[in-house]
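Listed below are the structures to be examined.
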Structure P
Amino acid sequence: MRDGFRLLVFDWDGTVMDSLASIVACTQAAFADLGLEARSDDSIRRAIGMGLRDSMELFFPGRGHQVYEPLVERYRHHWLASYKDLSTPFPGAAAAVARLHGAGYLLGVATAKSRRGLDRELATTGLGRYFHASRTVDEAPPKPDPRMLRDLMAELAARPAETLMIGDTTYDLEMARHAGTAAVGVCCGSHAREELAGCSPLACLADVAAVADWLAARRAAASAQGS
């Protein structure tokens with residue numbers, strides 16, 4: 001690619017999928033089941049992307065597995081019973097992913113979702129056909145640990161300099177920094193533009209649709225310089 005990137009790795013919830021409201025409501029339902037003290041919707045939203053167990057430990061530090069394991073179980077129960085079909089791709093996200101696939105990029109997903117949950121949504125959205133590889137929190141430590149990103153680069157034979165991470169949280173951008181890759185923040189999800197900018201991404205853009213246009217502009221600029 002003339003813009004220098006071969007592999008584009010996307011976070012899922014809050015980046016490709018408009019799922020944050022469902023995740024917040026599902027988390028609140030799990031808290032209520034166990035009679036635990038409430039947490040604000042904003043604090044739950046900000047923790048999305050950490051990994052389910054890690055976020056439960058953040059909300060209730062020092063409670064131990066006797067609290068965390070039932071919380072995770074109740075979250076999964078409510079998600080499958082009430083919330084799993086409520087999420088949809090952000091407007092323009094599916095078209096942007098198809099466009100980037102058609103432009104010849106390798107596409108990956110690095111997500112705090114479970115493998116079962118990601119595979120279900122890749123199938124129901126029809127987006128699975130566009131992605132060449134994926135990693136979930138079932139297969140690697142949660143973000144910002146770089147393992148997911150490094151595994152994807154190894155599987156798809158892409159060097160860090162050829163890889164771009166795209167996500168809506170500082171966890172995504174910090175993972176990219178730890179893995180030695182570039183990153184772009186999208187401002188449609190959990191963390192504000194100011195927070196994302198603090199991680200020094202190449203750009204902070206409105207959404208995934210804007211990422212496709214931004215990459216096209218980089219290719220055009222690189223071609224003009226090379227002509």
Structure Q
Amino acid sequence: MVARPARPDPGQLPDGDFLDLDFSDGDPRLPLVVVLHGLEGSARSTYALEMYRVLAAREIQAVGLNFRSCSGDLNRTPRLYHSGETGDLAHVLGMLRERFPGRRMGAVGFSLGGNVLLKYLGEAAGAAGAAAAVAISVPFDLAAGAVYLERGFARAYRRYLVRKLQRKTRAAVAANPMLRAAFTQAGGHVGFVAGPPWAPVFWAERRAAGFLAEQLHGET
């Protein structure tokens with residue numbers, strides 16, 4: 001029988017944001033393993049569900065940690081997750097130790113989640129709060145990984161990840177009345193040039209100046 005996550009358990013963070021934790025079914029006296037997903041995954045990604053299943057077969061309960069913005073709802077603060085952010089994991093492990101004193105705990109991280117886990121273990125040293133940990137397919141050389149994603153079939157995976165990140169960015173912007181974003185179909189880093197070579201039009205500079213004039217002088 002596949003162990004599926006129970007109803008998400010919202011965790012309040014010190015900065016006013018939240019994390020959703022998905023607990024699999026299991027006896028609360030069993031050991032507990034925190035599962036960390038990869039980039040733009042979630043605690044309900046296929047590999048996470050399989051992890052819950054095989055842990056349950058060994059009489060271990062699992063709790064999936066959804067990184068900020070990955071449980072279906074955007075987070076409240078400007079801070080997101082990344083491969084080196086370990087504060088949220090530290091908070092969750094501390095909270096679990098308080099909620100389940102005396103319970104044996106471990107952790108497993110996939111891809112980016114493995115990066116987070118290994119970095120946390122190095123920072124926490126003996127006070128890690130996990131008796132054992134596993135990291136799977138860790139992109140420990142992020143620069144080399146980015147280069148590889150530009151080659152062959154890996155480009156399809158890169159496009160998939162970029163589209164998910166783009167959708168999330170458009171949703172953070174739409175929800176913030178203090179932002180006025182412009183997403184272009186063409187152009188490059190700092191290079192938004194139109195017109196013929198002998199009479200170039202520098203679009204980004206004109207757009208920026210127009211916005212600043214509108215805000216500072218009331219011009220349109």
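A value of 18.6 for mean count of other Cβ atoms within 10 Å over residues 49-56, calculated from one of P, Q, originates in structure Q.
Using relative contact order in percent (Cα under 8 Å, 6 or more apart) as the calculated read-out, with 27 as its value, let me know the right label among P, Q.
Details: P: 27; Q: 15.
Computed on structure P.
Consider the structures P, Q: one of them gives -12000 for helix-only ellipticity at 222 nm (-39500 (n - 2.57) for each DSSP H run of 4 or more, over all residues; to 500) as calculated from the coordinates. Say which. It traces back to Q.
Please state which of the structures P, Q yields 1.28 when Cα Rg over 2.2 N^0.38 Å is computed from it.
Numbers: P: 1.01; Q: 1.28.
Structure Q accounts for this read-out.
Looking across P, Q, the calculation of mean count of other Cβ atoms within 10 Å over residues 113-120 that yields 23.6 traces back to Q.
Matching task: 6.1 is the computed value of distance in nm of label points 7 Å out along Cα→Cβ at positions 33 and 209. Pick the structure from P, Q. Going through each structure in turn, the value belongs to Q.
Throughout, read-outs are computed from the coordinates displayed, never taken from laboratory work. All figures in this text were calculated on a predicted structure; none of them were measured in a lab. Cβ atoms are built from the backbone, for glycine too; each structure is taken alone.
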